[in-house]
1. When P(r) over Cα pairs in 10 Å bins from 0, in percent is calculated, the result is 6, 25, 33, 24, 10, 2, 0; to which of the structures P, Q does this value belong?
2. Which structure, out of P, Q, was helix-only ellipticity at 222 nm (-39500 (n - 2.57) for each DSSP H run of 4 or more, over all residues; to 500) calculated from, if the result is -6000?
3. Suppose you compute distance in nm of label points 7 Å out along Cα→Cβ at positions 124 and 196 for every structure in P, Q: which one lands on 2.4?
4. Ranked by relative contact order in percent (Cα under 8 Å, 6 or more apart), which of P, Q sits at the highest value?
5. A value of 0.55 was computed for FRET efficiency 1/(1 + (r/R0)^6) of positions 132 and 252 (r between Cβ atoms, R0 = 41 Å, to 0.05); which of P, Q is the source structure?
6. Going by FRET efficiency 1/(1 + (r/R0)^6) of positions 164 and 316 (r between Cβ atoms, R0 = 41 Å, to 0.05), which of structures P, Q comes out largest?
Structure P
């Protein structure tokens with residue numbers, strides 16, 4: 001029998017969130033049922049449920065930064081047991097057979113990975129995300145949260161953490177490297193902590209100096225204001241890698257000029273408009289302009305273990321289910337340090353509509 005739980009859903013892009021009842025599947029042989037304790041709010045949630053990235057099917061619950069405790073397992077599950085502390089990120093299934101899946105790059109599944117929300121699952125249903133009491137997920141897409149991480153601080157790591165970690169790891173950031181992080185939001189604040197823990201000398205690039213104290217607290221050596229006159233000339237050729245976490249348009253040629261020869265500009269933000277680049281900005285100095293999108297399951301587990309080893313977690317503001325509409329407006333306005341996390345225990349006393 002399906003499991004009936006409460007969830008926060010919207011019935012349209014401009015509708016407020018409502019507490020509604022949804023069904024989670026009874027666990028199949030390879031499934032894990034998770035009692036969700038914390039659900040992070042990612043800007044992707046906002047873009048998706050407001051149909052800023054395309055049409056979706058309503059009613060819809062979003063949320064792909066999920067942390068909780070295993071409450072039931074299918075008869076074939078071997079990796080988890082009841083009581084384990086676990087998480088779920090941006091995907092809940094993939095074919096498991098293609099070249100990319102076999103390489104541990106499930107996010108690049110050639111048949112298309114199944115997103116945690118607003119995607120068509122293998123049974124034809126629309127996936128519903130983590131703004132809810134429970135979720136049922138195939139064990140291949142469940143992550144183990146180390147004891148050293150609090151669940152609410154770990155939840156944003158399942159998206160913001162791996163999104164920042166993957167390009168740093170892929171391009172081999174190590175002791176003594178000079179790394180710049182563009183933006184100090186949900187992604188950027190994780191990028192700073194992770195790069196510093198890898199031994200890099202970290203600089204935050206921001207439009208102003210107002211977050212300088214926070215940047216240093218997170219592990220940055222300095223914060224530079226890109227709005228200062230002559231900034232790009234003054235700091236040309238200084239960095240081995242630049243992690244661009246903002247979703248706004250930036251002058252790519254100017255930022256490529258900040259790199260040393262063979263340096264890397266890795267973009268994880270997604271501005272809505274195309275950004276031009278002059279090929280000579282890449283050719284002169286043999287520089288790399290690349291993008292990155294989360295990581296595979298093995299790399300995500302590696303990131304969680306790295307964070308636990310180094311005492312890293314997301315800086316969060318805890319909210320209840322009644323606060324989510326307001327939190328969305330604050331995220332859009334940049335008024336959060338640095339991630340809202342929903343305390344799902346606040347579902348207990350809520351009456352579902354209908």
Structure Q
């Protein structure tokens with residue numbers, strides 16, 4: 001309880017306006033790095049279970065888990081997975097998790113554990129050379145989806161109804177045609193996100209327009225909407241989404257190349273993704289991850305290789321609050337916010 005209260009105070013201070021400046025000697029809320037012991041690994045997959053428990057997944061087939069707030073990390077990587085790139089992890093608790101490996105053909109795989117990573121079961125291996133899976137998400141402990149870049153001109157959706165133990169490809173009759181060059185970005189595990197029991201959104205880039213696709217029936221039927229985030233290049237588009245309810249969402253992205261600018265790198269929706277509006281003051285550079293702060297209707301964090309930005313007005317304006325490199329961010333109801341990225345970087349928001 002004391003930790004939650006302290007973190008609550010940290011979040012309140014982080015979102016305070018100029019009139020509520022830090023008292024002399026009071027430390028501002030900040031990302032506190034937690035030594036993962038894996039400096040050669042880049043973590044783009046992150047699942048925050050709570051302030052004490054989190055999972056990260058990354059390059060070299062690496063999966064780590066902490067149950068003590070990041071003081072120590074257990075390497076729970078699936079055996080024989082060192083050649084795989086894990087880009088997404090969804091965890092139900094400290095023992096049950098599902099991870100996604102990305103890549104062409106059989107490099108795209110899904111694994112599940114029920115014992116904290118002591119053992120893993122490979123529950124899906126892609127056998128279609130045209131498919132490339134990017135992200136996965138779960139509505140609850142049983143029902144989840146994974147998405148692939150377009151196959152036969154449409155994004156492909158996998159579905160599970162048993163917690164990721166088995167998967168099936170959904171029919172694509174209700175999926176609109178993909179644009180030329182359109183794809184998802186396996187940058188943060190946030191190109192496919194849910195809110196509630198049935199709504200799911202898919203983020204795209206690479207085509208003439210950066211789009212967000214929405215389904216209200218767990219992936220069977222979709223509608224596509226253009227966003228104002230620039231696209232028109234394989235390196236540009238929407239990289240991450242976050243919805244705090246069925247209506248209010250955030251989109252972030254840009255151009256992931258470090259030598260290219262990323263104007264209009266954030267957008268907001270108040271109608272479930274039917275329309276999107278450019279942020280009046282967007283993040284200053286490409287951002288690959290975004291998350292609403294716990295129990296807030298207006299505050300969220302966006303992260304990328306050049307820093308972390310905060311909004312306190314539901315995405316209309318953003319300001320940089322940290323310059324550390326992170327690829328993904330996730331927050332939990334017990335006031336735990338985690339971030340992860342390159343060089344084994346994992347951090348938790350502290351006061």
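All of the numbers you see were taken from the coordinates with simple rules; none came from a lab. Owing to the predicted nature of the structure, the values given are computational and were not obtained by experimental measurement. Cβ atoms are built from the backbone, for glycine too; each structure is taken alone.
1. Working: P: 6, 25, 33, 24, 10, 2, 0; Q: 6, 28, 37, 24, 5, 1, 0.
It must be structure P, since only it matches.
2. On the way: P: -6000; Q: -1000.
Label of the source structure: P.
3. Working: P: 5.2; Q: 2.4.
Computing distance in nm of label points 7 Å out along Cα→Cβ at positions 124 and 196 on every structure in P, Q gives 2.4 only for Q.
4. Values: P: 18; Q: 15.
Greatest value across P, Q: structure P.
5. On the way: P: 0.55; Q: 1.00.
It must be structure P, since only it matches.
6. Values: P: 1.00; Q: 0.65.
That would be structure P.
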